[in-house]
Structure formats: C-alpha cells, structure tokens
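What follows is calculated from the coordinates using simple rules that are stated; it is not laboratory data. Bear in mind the structure is a predicted one, so any value in this text is a computation, not a measurement. Cβ atoms are built from the backbone, for glycine too; each structure is taken alone.
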Structure 1
Amino acid sequence: MENPSVLPKRSQVRKEDKWVIEDLYADDQLWEKDYDRLADMAAEFKTLQGTMKDSSDALLNVLKEQDSMQMYLEKVYVYANQKYHEDTGNSEYQALSGKASALTVQIYDAASFVQPDLLEIPEETLKEWLEENSGLALYERYIMECLREKEHILTREMEAVMAKIHDVAKGPEKIFSMFNNADINFGEILNEKGEMTELTQGRYITFLENHNRDVRKGAFMRLYETYGKFKNTLAATYQANLQQNLFFAKMRKYPGTLEMALDGSRIPTAVYHQLIEAVHNYLPAMYRYVELRKKVLAVDELHMYDVHVPIVENATKKIPFEQAKEVVKDGLALLGEDYIALLDEGFNGGWIDVYENQNKRSGAYSWGAYGTHPYVLLNYNNNLNNVFTLAHEMGHALHSYYSDEKQPYPYAGYKIFVAEVASTCNEALLIHYLIEHAKDKEQKAYLINYFLDQFKGTVFRQTMFAEFEKITHQMLADGISLTAELLSKVYYELNEEFFGPDMCVDKEIAMEWARIPHFYTPFYVYQYATGFSAAIAISQKIINGEPGIVEAYKEFLSGGSSMDCVDLLKICGVDMTRREPVEDALKVFEEYLGELSVLLTIN
C-alpha cells in the first residue's frame, strides 16, 4: 500500500494492513458487558475491605479478586483506547476511551484499601500463612514487596484520600499538555521556497532538518520566541508539578522525590548519579561529534538550529513494508529461529496496524492486554527510519510476549527501567547488520551517522534532561522559587556543558525546558539512557557470540517483574549499579564516531 496524497479513511484501509482488534473483543457489545461487569466488581470488591485479616483464605481471596478485576480493566482500557487511536475523530470511541479512563479511577479507588489492610496483619502471621496456604505462594513476592514498602504506606483512610487527590495532582501536567498541544500557536515562517508556512510542533523537527539554514534558524527563533512569551506561566506550571511530587514524597516519608521515583522499581539512586557522572566523563566524545558536524556542514559557527540537519544524505531507497519485515528478520537472526518465528507470527498474525489513515494516532507504540497477543501501532512510510521503528516496537512486543508466556498475571508486566532494553537491543542488532552489509561507502556513512544521532539523542540528551531534573527538584526542596529566569539559566548552562566549545549556544535554547512533556513525569527520562546503555551492552555480547548470551537474554525477556530490574539485567551479565555498562556503551559511540570521521575523510 503506497501512501496516497490524500489519506484514506479508516474504513478504506485494507484488512491485511490493520491489526486484528477482534482478538481483544469481537465487538463493542462484548466490551460493554465487561465494562458493566467491572463496575459491579468494583462495588463488590469494596465489601471485602477489612476481611483480609480473618484468615489466610480470606487474604488469598482478596488478592485473587484484585487480580481478576485488574485483568478485566486492562483489557477494557486497551481496547477502548486502541479503537480510539484508530480514528481519533470518531466520537463513539472518544466516548469509550473516556468511559474507560473514568472506570480506571473507580477501580483504583475500590482497591485502595488492599495495601493498608495487608500491612495491618502482623508480619509473623503473614509468614505463617505463606507456609500453611499453598495458594499464597503466588503472592509471596507481592506480599514481601508490600512489607518492604510498609513505611511508605498510609492508613486505609489516608490511602483512600490519596487515591482521590491523585487526579487533582495531575492538574499541572494536564494544563501543560493542553497548552502545549492545543493552545500555543507559533504562527508562520518562510520555507525554502520563500512561501509562508505554518510552524507546528509536528513540523518543527522537519524544519530543523531542512538544508536551508534560514529555514532552520527561522523555525528555531520563532518557536522559542513564542515559548518565551509564556515563560512565567510555564515556570509556575512546572513548579506546581514539582510541588505536587514533593508533597507525595513527604506524605510517603521518602527523603526526596528522586528516592520516591526510583523506589517503585527498587533502583538505587546511585544508578541515577553514576549515569550523569559517566556521561560527563565522556563529554569529550560529544565535543568531537559537534566538531565533526561543524566541519561537514562547513560553517564558521555551529548553532543550536544546526543540530538536526543531516550531515550524510540517505543513500537508501524506499523500503516497502513487506521488504522491511524481511530486513528486520535478517537483522535479528542472531537471536535464533524461535525468536524469528515469533516475529513472523506478529508480522502475519494481526498484531500490527501498519499505515497512516485519517485521524489515526501519530507515532508508534506496542501495547496489549494479558491473555492476548501484543499489538503494534505504526504509521509506516517506506523509509529506513520506519524500518528501525518496526524493529523497535517488535522488540517491545516480543518482550511482552515472552513475559506473558512465562509469568503469571501479577508479575507479567515489566518495569519502565527495563522496558527500552529489548526495543533498543533490536535496533542495535539491526544497525550492526546493515552496516556490515552496506553496499558502499555512502550507505555505510549514512547508517553510522543514523546510529550516532540516535545515541546522541538518547544517552547524551536524556542525561542532560535528567541532570536538569535533579538540579531543579533539589532547588525546590531547598525552598528556592523556580522562576523562569532561574530555570532558563540552569538549562542554558547545561547546554553549554554538554555541547562544548565548538557549539554556539544560542540564548533562545534556554527556553527549551518549557516544551519537554517528560518533565511532567519526574525522573522518567534517565531510563531511556540507562536502557539504551544496557541494550548496547547486551547487543555487543550477542554480536560477539558470547556463549549462552542468547539464552540468557530470552530468560531476561521472560522475567516480567518477577525479579528486581537490576537483577533481571544481571542475568545477561549487565550490572547497572556499576558505571561499566554506560561507559562501555559510550566507548561504542567513540568507535563509530572514529569510523564515520574516516569515511567522511575528516581528520
């Protein structure tokens, strides 16, 4: 299916190019039945409050009913939202998505008593029950985790209150999202043809990739000039989000917001700090990349609006989706026949929604519900970037498949800390394969530069974001008011440090903090950098043919949340509590940078 000049309506998309959403629910009526059932389950579940202490069987009953309720919710929520994402202009599925979101709040409220009630049971009693009741064996890790978190769990009444105010606390994030996606207007700029063209969030990076420098500069200046007009409002919104996060940290008796954010996945704070330290130690490699970019572009001054324009032209022709599937399978062949067989099942078994249609959600993701196969949403556009997106999202999908197959429901879902490992490992294996099989010098240079740009954007940039968060959260905790001027000063100085002496750091970049949506999920972005680093470490082991690594990697993929994230990665010989995985990944960046310099004959 070639992408037409006019996008097809959802009803016009070929069946073969759509995911088989019917594997979740055959029709909306069945969804409605489960929706109604869930509402009843929530009401019934509330009646179990206070019963867990009665006996081991009573405790087991509550935990099983909670699982059952959450499994139904997962299926209901995923179906409603995937149907909405097929066509976001469809009012029927807008309503379904809204109903599912409202039901989620209702379910969380109904289940808010579980942890407080569990922690009212004496620890010795819980251990006795675990020994005498074999049914509780499934929940031993869950119970032990609750006991570990005991000091952070509040009374039953307070947990109910916290569940209710959770939506209120999302206010700053919702305000920012509405402002950033709907209300802000950047006006128009001149394109390379001298025509006035609207500047939007979606077009901004495309303009920065334009070979006409005036277009790049115009987009850059206009975007940050517009944000600058709202700098005080955006600073207040950002501070309000940090304040609500600090409130929850204090209420739950954490030393700070970083400790609270990392505790959910039992990540030592040293991992966060060591990531920043390791990247700082390798900033000279980033400076050499900036120097290379400056030389290739042949500019007297390299500006912030010169960071995205390609320095190597794409030497690859259009890649139809059928060919992309074969390229991905070839690139991932090192993972074994069983992995490739699962890829084939996903490619041909209705897992993927392939092409763009009118009002389809942009971007790409992997999602799904326990008990059915994973799903992948794409907007495939016949280019190499989209081939990597296919490999990336299928990495997520097969991670979910392996975990769902091996783990019972309570432990099937994996934490965000390890979520990007499987997807990025796929990309790393694919880029290695393509570089090894490049037809000529130009194609090899393009592929290496593609990898370096991915690395730069994921490890260096996300670590800079992580450091900005670390600094500003600490400032707020110290009682410092986060004014627009202060936030901009911190952000500007970080850019100076991360880009180095060959970059002319334009004053406008100081406002970039105001447009990063991930800052409204505190201490999230560092996981992109750690996940990327772990994936590079694992992919290098696979490429080098380390004995047993493929089997160990599949054991990792099958782990879900049955172990702590750090321990899951240790299965593959990667210890994220040490600096080595990040440093080893940064060495790979250096090696490829050297190779690209040679290919471009830049010394």
Structure 2
Amino acid sequence: MCGIVGYVNTASSEAARSETIAAMCETIIHRGPNDMGMYVEGPVGLGMRRLSVIDLNSGHQPIANETKTVWVVFNGEIYNFQELAKDLKRRGHQFKTASDTEVIVHLYEEFGDECVNHLRGMFAFAVWDEERSRLLLARDRLGVKPLYYFWDERLLVFGSELKALLVHPAVKRKLSSEALLYYLQYSYVPDPLTILENIFKIAPASTLSLKGKTIQLKQYWDGCRPHEPEGSRLSEDEAIIQLEQMLTEAVGLRLISDVPLGAFLSGGIDSSLVVALMARQMNQAVKTFSIGFGEESFNELPYARRVAKHLGTDHHELVVSPQHCNLIEQLVRHFDEPFADSSAIPTYYLSKLAAEHVTVALSGDGGDELFAGYDRYKIDLSRRKFEAVPSMFKNAFIGLADSLPQGIPGKNLLRAVSLPPIERYLENVSYFHNPELKKLLSHELQNTLLGSSGIFARHFDAVQGQPWLSQLQYVDTKTYLSGDVLTKVDRMSMAHSLEVRGPLLDHIVFEYAASLPAKFKLNNGISKYLLKQLAKKFLPSEIVTRRKQGFGVPLEFWFKNGLREYVHDVLFDSSLNQRGILNQKEVRKLVDLYEGGRNELSANIWILIVLET
C-alpha cells in the first residue's frame, strides 16, 4: 500500500520540479513510511511513498519497462499478479522485480489502456508513456483506492489525497457550493466532486488519459449493474456453493503477503465470515481486532469475542470513550474535506490497534451493498405502498411536513410518502432536507442551493426498469460505498500505515451478486439472506441470526455529557458567522432541539462540527 503523486505541464517550456514532487510526497508520508521514489523528466513528475507489503527488497517505485520508456507509480495490491507475470513472460517481457507494480508496466505495453481489465485487486496508478507523451490514470472498479486530480487546460496534477495536490502552487482553494450541499445532505462529498472547485476524484472503474492538452475520462467496468438471468436459474443450494467457492478464493488471494496480517472483527456477519474463511486457509491462529463502547446498546464486543472463541483467533480489543472524539482536528487532516461518518472515530482506533500487531488486515466491507444488508432497504420497500396515494393528498402531506419543526416525530415520514420513489429514497438517506437547508444556509447561499440529487439521479437512470431493490443497491455501490465507507477505511487505516483488504469487494464477487435474484438478498424480511445461509456452516447461530447493529458511535450520549462544552465552543464561536456559510441562529436552534431531547439530531450536529472544524 502506498501513496502516489505527480503532475504534467502541457506547456512544454515548463519543466517539472523535483522539489515540488518531494513536497507532495511529504504530505502523504503516512501512506508509505518505508520508501520514497521520484521520476522527473521534462514536463513530467511522478512520485510515490511506499508501504512495503510484497517484494520488500526490490519493489522500489517508480518502475519502468526494459527500455525506460514507460514508467508507473502505483497504490494498491494486484492479487492475480503472479498469474499475469507468467503470461507476460511467455509473451517476451522481462521482469526486474517480483512486485505486482511491474506487472502494470508490461500490461500497459501489451494492452494499452485495456490493461485495467486484466487486473484483479484494488489500485490507483499513473503510467507515463514517454514515447507518446501520454499520461494514464486509473482507479479500481469499486473505488477502494482514492485518486484526485486538478486540471486547468494547461496543468494536470494528481495524488492519492487532496492535500498533496494543494502543495502545487498552481492549485487554488475555492469552496465548491455544489459539493457543500451534497455534504450537508449526505455527510460526505460523492464522486466525482470534492469540496474544492476544479479538483475532482476519478470515479471508481474509470481511467483518465492526457495527450497534448486533451483529457479523456472513460468508465471501463460496470459489473455491479443488476443482470439476473444467469443467477436466477440457480437453486438456493447451488447459489450457496458458488458463493462459498468465490469467497474462499477471494480470501485466499488476499492472504498473499510478506508481512504479518490479521482481520477486523466486529461480530457482524460480514467480518465474521471473512475471519472464518481465513481460519480455514491459514496454518496459524488469525489475529483479530475489535472496538467497543461503554454504552451497551452500541457495544458489539461480546459478539466479537464469541466469534473469536469459536474460531480460535488471537483476539485483541479496545473500548472507545468520549475523550477519543477529541481527535476531530486529526480526522479532518486525514480526510482533507468535510466527512461526517462518525464511525471514522472507532475505525481510526481499530486501525491503530491492528497496526500495533500487523501490517495488513482483512475486513468485511461490501457485504451490505452485495446482499442488501442496510435497514433502509426494508424501510423504503415498506413505503412503496404509499405510491398509490392520490397526488392531492401527497401535496397536503408535504405541506404539513414542511410546516412542522425539525425533529418532530412523523415529519420525515410525511415527506417521504408524498415524494416520487427516487426522491423518497434520497430523503431517507439525507440528514438535512431542502426546507431545513434553506434556513440553515447563510443568505448569500440560500438562493443558489435549492437541492441537489443530480449525481444520484444519474445512477438511478442507469438501472431504470430493474427491480427496485437492485436499483437501490446499485446506487449505494456507486455513491455511498466509495464516497463514504471506503473513504473512511482508506484514510483511517492509512493514518496508521495499515493496509486493509476486503474480500467481499472482489469485483468477481460483485458481478456474481448482481446476477442473483432479489430473493437471495432480502427474503421475507431477512437481509443478506444468501450470505447468512452460507455463514450457518461456519458461525454460531446467535451470530447469524442477530439483528444488524452497524458500526455506530454513541454521539447522543457523548454530546450531552463529556463533549457538550466542545459542541458549544465550536458551533457558537463568532467565526462561524464570519465564514458566511451557515446561519448561526438556525445552528443554535438545532443544538437547542437536540439538547431538549431530540437525540436523533446528533448526526446533524456532528455534520456541522466537522464542517466548521
């Protein structure tokens, strides 16, 4: 696991500077503390920081082909690199190292931009083709690894984290109003936006090429798009057998490492099944790591211990308390832009705990998108019956909802049942809705920010006509998975130089799940149905059948006790008004509502605290 940076001046008279590349690398030293490398030639500069995991002695980057005309910097792991290297050697390519990075160079020589289709793994890389004066940037299919870029029709700057781009003197900082609105609604900024104008994320499963003064973005995979015919012919037993074979292979590929590895273990179905499949393939006890809370309703440690004992793991755990929330400034430094999934706090400490023992950890991320594990799917499907309500009543409902104060029970339901299906779902996953936003934003921003769903709507458009549950899973995979879940895991693990691998994020597993009918995902109210049928073979029944808990944080308790003063210090400071983004009177009303008993508003408070910080 590493971090990459670089830039290309398309004005040939301007040479790249090694000092700039070195400074960009320095901002992401946490991603790769073991090594640094640079390639600076004419208008091009490439750099990387390396966390050594495979081929510890000879995997220094950048890596070139035999003639030193193709160069690559790479962040990630290619799990099928050994198989690819054998094929490339048969085709006449000569290898200097045993690293997965060098495979990318020779694949590019052989297949050009189509090289990405041969890779199985998580990756973000840059290839400089010296003979063609051409740059290729690529990101893995599900967006496990991040890649940012800035383009002003003269200069292209890229990097694994936004902070690295800001080192370049030509990259300016200007708040994106569109991204701000998405953040306030959904608690993260979805791809391809960032919080700054003119800086973007390369979307998952996409490449960016630069030739001359022209850039071209291209999507190369959409295998999570639902396509049922193949899977719908399978019996339940056949589907379980295939799933076990695929997950066993996906886990096995992620056990290849020249450094110690372990696993995150929450006690939920996804991480527990991953650990069970690891235990079956390893010749020693799996090292497992868990985080808990003093608040019993949020604490999953007893379940994690039960799984650890059942599988005979070498188990380690930590209890997170309110004082850990004081690391907010540190979290902001790692995310670079507003990001308010509060589970980043325990993920940070979980990664810290794991990094004390291992360099690589496997996780259960992706299971909810694969097999409809989120409770919001059940909620939305239950509300579909209201679509038959006549429009005159729906108009009355939405008017009544908008007139009710925020936090009043039933307000959100009234709005939801009056909206079209797509808007209803987006309301359900939003924190601030449009009427609330208009009050919350400063006068300067009220008239320009009246609602934002375009990114989500485009993904819904791509799967029109598919079963509604499949549409919801697809949109969440395209937005929430990469923009929230994987962003959180990448930044918090890299903060401790820990590599996290997700077997459930294997693109072949996603393609398989997309071919399965809805009954194998949500069956008579049982979510993750097929996954749970498989898990019965490996795990205690109380783990398989227990209610989904999620990686929640007890903010509602923390904010009213040890952190109340902190909330007031941040949100009632005069600088909030001076920034001209939020209306402080409305912020104060929101805090008063929360402290008056509206515990469900704790996530909204956290969104504002992170933004202000």
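Quick rundown of the values:
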| read-out | value |
| --- | --- |
| Distance in nm of label points 7 Å out along Cα→Cβ at positions 62 and 222 derived as 5.9 - corresponding label from 1, 2 | 1 |
| Entry that produces 0.96 once Cα Rg over 2.2 N^0.38 Å is calculated, selected from 1, 2 | 2 |
| With helix-only ellipticity at 222 nm (-39500 (n - 2.57) for each DSSP H run of 4 or more, over all residues; to 500) derived as -11500, matching label from 1, 2 | 2 |
| Which entry (1, 2) yields the derived value 1.8 for distance in nm of label points 7 Å out along Cα→Cβ at positions 14 and 350 | 1 |
| Entry that produces 22.6 once mean count of other Cβ atoms within 10 Å over residues 342-349 is calculated, selected from 1, 2 | 2 |
| For distance in nm of label points 7 Å out along Cα→Cβ at positions 46 and 310 computed as 4.7, the structure of 1, 2 it came from | 2 |
| Highest-scoring label, criterion being distance in nm of label points 7 Å out along Cα→Cβ at positions 198 and 526, among 1, 2 | 2 |
